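Since every read-out is calculated from the coordinates, none of them should be taken as a lab result. Since this is a predicted model, take the numbers as computed values, not measurements.
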Structure P
């Protein structure tokens, strides 16, 4: 796995986080009862973005050794960002599916968004571990 693939994967997820955050903000404005759950998701999105931005900066810095890391670390970064992208798609799909249906939100929205927030947190934690390894 080349460093360029890992860097591109990181940058792509950062961009997608912006899209999902905007959708979550719009949803929260329309569904005031969803505020608590959406705020939790937005916090995870911001935290994930921070981790990814640190990785992106490391890839951009020619003096940094991130590009010289073993191929297995770059592969781990790509795998983790791929998993993040999947969860982000799930969140985006969930928000789009629930948007406009207060009954759906009341029936399953809180539970579904809670599960997605936990999945996002787990993926962010995996990336954080990788970031810790890169920082050593």
Structure Q
């Protein structure tokens, strides 16, 4: 009986996913829609992002652009919440590619390396180069 109760109420390991920067940016700017639901699920602990320094730096570089701040002033608080999440609650890996996979866009290899190293179940992206592989 106790074993069944523990199994029922014990926290399960959150599903690991890699979210490409384009999805993360969209989930920051728009508080509704598929990208926002993914970001909200991660912050709530229902899923867990696998990230690398390269992916986090890319997100921060884009979200901190003055043009973004002027166009979307309302996202500051949400961007700060996501920034804290990325630094504190993610699975952090090196994410360095060992071989070229996406020949049309070698930068996408960092996303795939992150997924492989972090044992991510899914990669969520709108990037055509990744979608073309049929793995995303």
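Descriptive notes on the structure:
- When helix-only ellipticity at 222 nm (-39500 (n - 2.57) for each DSSP H run of 4 or more, over all residues; to 500) is computed across structures P, Q, the figure -15000 traces back to Q.
- Computing relative contact order in percent (Cα under 8 Å, 6 or more apart) across structures P, Q gives 31 for structure Q.
- When Rg/Rh (Cα atoms, Kirkwood Rh) is calculated for each of structures P, Q, structure P gives the greatest result.
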